[in-house]
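The following blocks contain the structures, represented as structure tokens.
Just so you know, all these numbers are worked out from the coordinates, no wet-lab data involved. Remember, it's a predicted structure, so these values are computed and weren't measured experimentally. Cβ atoms are built from the backbone, for glycine too; each structure is taken alone.
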Structure I
Amino acid sequence: MGKKKSVVLIVLATIVLAALLFMSVTPAIPIGGTPDRLESFLSTADLGTDLGGGFRTVYYPEGVISQPEYALIESQYAEAEAAGDTAGLEDPADYVRVGGVYLAAELCEDGAPTQEFQDDFAAALRGVKQRFENKGYAGYSVKVRDGYSIEVCIPYPEEVDGTQGETPGTVFDTFSYAGGLYFSGSAITDTKGLDAWTKDDVKGAGVADAGDSGYAVVLHFTSQGREKMATLTSQMVTDEQTTLYVYVGTNQALAIGGISAEMDESTLYVTGNFGTRAAAQTVAALIDSVLDEENVFDIGLTYSQVYTFAPTLGEHAALAVAVSVGALFAVLLAVALILYKGMGLAHVYGFLTYILLFVLCIALLGGIVIDMAGVLAIVLSAAVMTSFNWYAFRNIRTEFSTGKTLTAAIKSGYKKSLALTIDAHIVLAAAALAVYLIATGPARIAGLIFLIGTLLSAACTLAVTRFFLYVFLAQPKNKIAFCSFRREEAEDED
């Protein structure tokens, strides 16, 4: 490669990398005269509850109240009793304290919850967990609190911003619905005598882009479910019913208007007030959860308030982690320059390309939430990329020490590094893919992040760094000294 061409490539690469670096990490810049701000790529990344905080609520099963609520009942009853008029008031004696909550007396036997209530509560816990898992949150938590209430924490990603058509309260309320899945041509106020639709009828629910209509919830029917839907809609036409309702228990999840003919399709697209994918995903997650009878619960759940909370690792956790990771990467780049000099410079450009592409993927791909598991996945993949670059450099140095020319040593060094580099990246990518497909919650997102990092590592190790090495080698007169190689008789090689 000629020196002039090399200079042009170095200048262009430096400008592009510097511009992308500025766009990735610079603080938000106000746009003059407008309330808008120019955000960096990193600022658009969604954070998990440990780094970004989120929303929290507590579900109380029907017949279960909190200690503050019980104290209020007790106080009101005492005042009314002193006045000689307790009509219409709840008697605190009708509740039994169990753990940190109070249960209605009919839910207890000998001062302990009945087995039936315990089974109902366990089913509600499973169902709620499944719904938030289906929603795709990373870093969420669903856990038992005070014995018989359910605390839920979700991260604060852009998808649950009220300005985007869905609030945290909407999610919490929708995921509290009790009961199975029902389709009807009229409103449902009681599900007694009705047959719930299960996975034998509906394969699953998903979300699709509906163009100008926003987003649609997609229902995939089995052959049995298709027949049932055809029969139902045929009867609706006969009865002159034009709206098909989809219920979870007695709570309406969807409404499909304009039914004028029998519907005999294996897939049903339901559009509605779904201005965002997140809003449609909430309904799809709800429907998916009740297709498995093990996740269906009949006990009612209520919540009183939605709270915000700071990052569980501290208010400035995200900034501290970003600075720490940035400092670690800077040290690794400095070490590469010290150990390998010119080859280390090629590694710096290759590593920056890798990191910036990583940032772009995280910013542009949907469904990626950064928490500490994700940060560790990023650091690990960066370590893989660095290790295999240094592995190639050591092989090049070893080949040069055997008496080969610099050009031959580079070719031979990369050739000896190729097999292990490719094999290791294939194994790591396969492991990351397996984690992504099998795991749930933060582990699943971490698997996806590590998969992206491994693919970028392979590309930057095998191609980008090597390309920059050849570009930089076109400049110095003493290429051996540039690579920090030594022989008893130093010679200049082209």
Structure II
Amino acid sequence: MGYKKQDIFVIMVFVLAVCARTYVALQTDYFNDDQSYFALRQIEHIKEKGTPLFKDLLNQREYYSLPTLYYLLTGFSFLLPMNIVAKIILNILASSSSIIIYLISLKLTRNRTASILSSILSAFFPLYIGETTNNITIYSVAIPLLLLSLLFFYKIDSQNHTPYGFLTSLILLIIFSQISFLFIFGLLCYSLLCYIEKIRQSKEEIEIIFFGFFFFLWTNFIVYKKAFQVHGIRMIWQNIPSGLLQHFFFKIGILEALYSVGVLPIILGIFVVYQYLFKKKSQQMYVIIGLLIGTFILFWFRFVSVILALIIMGNCLIILSSQAFKDIMLYINKTKISSYKNILLGIIFTICLLTSILPSIWYGLSSLGDVPNNVEIDAYKWIKNTTDNTAIVLTPFDKGILVNYFAERPNVIDYNFLSFSDANLRFNDTETMYSTQYKISALSLLNKYSIEYIYLDQDIREQYNISAIKYIDDNCFDQVYSKESVKVYRVLCKQLTTK
């Protein structure tokens, strides 16, 4: 296969990934999670006011976040409909990681066939497909930027090469997302590996790593200074309620990890890590291994969610697997079965198909099960059309933004936990208001948060393991909406009186 044909093949893999993602995303008009609708609120506010929604008059609270993604999507929305921007442009950006990984693998292995196989694994990375196909998420931009920074980092020591490409991509990564800290911490782990193995780093590398570290601190100090003053050390964990920490940092089983990342990347990647930590030396490999180890350390100490950790570690293992593919092909060429090389490559491709491409399709399609259905959307719209503008609606935290976006009503709690000084208390109180059987306790909390409406659907029943809200009766509550599994109750009693 010639040079041009190999390049065309990589582009074909990229196009196929974009088409598969777009097909799945266009199966619905809605998005999988509430964070996508928070992004839509931010984009609409920027289009109207020119600034992000830092002070939300609807919920009477402040938001703390890096707004670069919202500005990017707002710019695209002036050229294309927002639905196209979110479901096509973001998928194009997310799929670009397959091309970047091809270039990184080619830099490491000098083997185009091995790099193409890694590109295929990247294009159809099951977990990454599931998290980015039908969501407005920073992962769609930050992961390609992280990989691009990695690619440019390899070129710092190249002859007659200036580090402007790396500096540009690193600065973009930092102003887009806090994921940049994982990359910087990974480079620090790489420096430690070089020190242990007595490998001399260039002065340029050391200077740029420290520049990135201090620029990250400065940028995040500006954005999150007030949040840090309010929450202190809990800001590192985004002020996530203690009852939810296990959800964000749960332990994942081996089988689930194999399925979400892919069997080949895990087996081959870990084999390469073992080879270069204990048997061989390679400064280039230590960059990827440092990022892999750094991410694992941050995950182990619960600084990184399991989803993000698996996405970054999965990409590292995919890159490292290119070296394993190269070693396998070199070994085949030295044996008597070299005449069957094409057949063996076909077998490897089939394994890629069964362990990465098919699971990625399943992940993408199954993620659509999280999309709000029409019955739920109708209920939110009913609330919008029939209730007062200031009426507070009770929902769990993962539906709070849906109330803001579709019903245009304030919520009690949502996933923006940094916006609450009492996030832990609100989370526990919300759980009590749905699951308690005691009317006095429930009314006390409902009045505490001035709640006028209670929203209930099948997801909430399953979340709290209830069939109905036990304290609801005709004296203090009025069922004002009912359609299939969705109910809306109005709170009539401002306080409970006894005779």
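Quick notes on this one:
- Structure responsible for 46, 25, 21, with semi-axes √(5λ) of the Cα gyration tensor in Å calculated and labels I, II on offer: II
- Which of I, II yields -19500 [helix-only ellipticity at 222 nm (-39500 (n - 2.57) for each DSSP H run of 4 or more, over all residues; to 500), calculated]: II
- For 4.9 (distance in nm of label points 7 Å out along Cα→Cβ at positions 55 and 359, calculated) the corresponding structure among I, II: II
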